[in-house]
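Derivation of every value follows stated rules applied to the coordinates shown; laboratory data play no part. Computed from a predicted model, the values in this text were never measured in an experiment. Cβ atoms are built from the backbone, for glycine too; each structure is taken alone.
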Structure P
């Protein structure tokens, strides 16, 4: 599990993120025990607190100036998130691939969008076509804690890099991308350039949405009336308000109070002895080089040689060759061939399967945490890339069976106990304003104190 970003030093993640995330807490410098101890766990605990960069989740969610956390706007974004009206065939909602029951992911290797039947790991294709048609090229990442994604240099704190390839910055911009994708939400109802306009037209045709948008964006509604006059009130539903409403809901899906967080705050008993050994091993073996800072990610793009499977990008049925060049498709930089963004490890035990392919069509796959550890244990590069193409320190790591179990135990300690915000309802609505059928109502993986 040892690798470094080319040109990055070992202090990059913790040093930069401690600046960007001032609420992160560096705990326990100088907390070593005053004398010899006969208790191995106590000795380990003291050493962890003395030597490691231990960060709690950031204290504040970063908001853009034009999209503060307003309850009406968050509630509107929730309805949009679960409404299939956003799709070309009125059959796919954002929550189809980001369902609360699956920690706002879907539990699949790669998602099935348009025409699919079922939800989560049980979802199957409902449309005929090429073998990979109507499946997405990449694994559906969780939306949990996406508000804390690190921005590119020069961007604001709320403009975190999104998607596996970092092709957009901010939740607001991300909200406009899936509706353009043929396999995700659009199908053949209209072309990609038309998608946003067509979705907005559909939303404007629903009286309840007009009322909700007007209430959620009163200043925008007043500006529409001033500029265009009476009879044009529906124009308050536009690309900006649509994007801000969806992002308002998604930004509130931040988590807190994992066992690891409680340990950082000083509760020695919050982690088991095995989890503490795993935490120690995590940093000693180099995992913290890329999984750094409070979110356990540097949000950089790394070449690990994860096995490609499924449709590829561009997909096979759109003249692709079944491979996925990752960040290179956006940057054009040679070092970004097959590079993908480092995911956060927060709540990682809730969001299997892993990597950008989830292991689709590949044995042994990446279906659980042990499989990911085994990937690093054998030196990664299941795709068989040339040594010059992968990160230089991606190499085999010797781990005992106890080491593997300890690492899994530590990663499980990063699962939150609850959502941070009480402004957001984490449940699936039973109805949505369009009258279409939302995704199945299942209990969310995490909840909060919404509604008292």
Structure Q
């Protein structure tokens, strides 16, 4: 059956559209955009979304779905369910599974599981090195042929500069982007919180900002030397933003992302030893938070990604030093990002760019626009809906979030993938 979305404000930067339009969906594609579209109720489901906004389907290009190997933390089905509830029509999942996604059989397994779930589109990201060990390159061509959309050892940095150079050159020849986890392990070793007042007052070992920044600078320079595109994951410091900004001004093919916790929380969140605020890179100080926001505003940071990292209670409810890093972020990412719109840092067009248009471009996947004939991947959001985060209601197995109890504004009302409604807010 066809679906007609009536009365929503369509925001599509690619088509330079931001106005109230009806959207007709047929055969899994956008069939028509226009005012006052009519439909036969016998053959078309009409959904009134007056007062809401309609986005091209949101794409989260940085998630950890845990399967295979860590199904007690998350499965592809539960992760896809969380994504749909968070307004995402597609997610890209990192390779740090068990076994690591460093062979086509694992990529194909992930795609089969995603198809079985029948919810959102799942794009596997291949490991850069075998076993994430930073020694030998994965066979990128084989992985691309199997369905991988990018290359990354995320969770572990590539410490060997020569290996990173070869990876960038090889990936570029195949039209794949390398996503870099920037961390100098020699500088961060043993650290758990941001180095500075947070580490001093808690007595926990600190991770200096330079542990990230020195690797951002290195990877930008290797990208500049090779001419290959590189994407920097989860920027967290002011200097990292400056390095990327300066590189872009020189014409380097660099893109960057940050996550909602880096522009919402500071390192003061760990003062009470809240293990749900333990992430890698760590939460930084207020100066860094301000710089991340400015980087989003001026376009230095291209993408907002959740870095969804679900964990079981046994991974988190231990002493801070031993707790796993990560936040279960798919179901709060959009609302936390909308706060930047309400506060005037971003426009709705900017937000769609960072959560749909740019991820599609960087990963080389379909999406980012509601053009006629495009796949009907659509996110409908009620901007006025206020709600309180309750992790017990998360679709994700991971309940680890420092945002439990936060009062947020803006919530997905419908998530549509290929013309099929995969989530509808009924609360």
Computing Cα extents along the principal axes in Å, for residues 65-160 alone gives 39, 25, 21 for which of P, Q? Q
Please state which of the structures P, Q yields 24.6 when mean count of other Cβ atoms within 10 Å over residues 289-296 is computed from it. P
State the single structure among P, Q that was used to calculate relative contact order in percent (Cα under 8 Å, 6 or more apart), giving 23. P
One of P, Q was used to compute distance in nm of label points 7 Å out along Cα→Cβ at positions 41 and 233, and the result was 6.4. Which label is that? P
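Rank structures P, Q by percent of Cα pairs over 42 Å apart and report only the one at the top, that is, the highest. Don't skip to the end; give the middle numbers.
Working: P: 16; Q: 9.
Comparing P, Q by percent of Cα pairs over 42 Å apart, the maximum is at P.
Can you spot which of P, Q the value 55 was calculated from, given it is percent of Cα pairs over 20 Å apart, for residues 273-392 alone? Don't skip to the end; give the middle numbers.
On the way: P: 46; Q: 55.
Structure of origin is Q.
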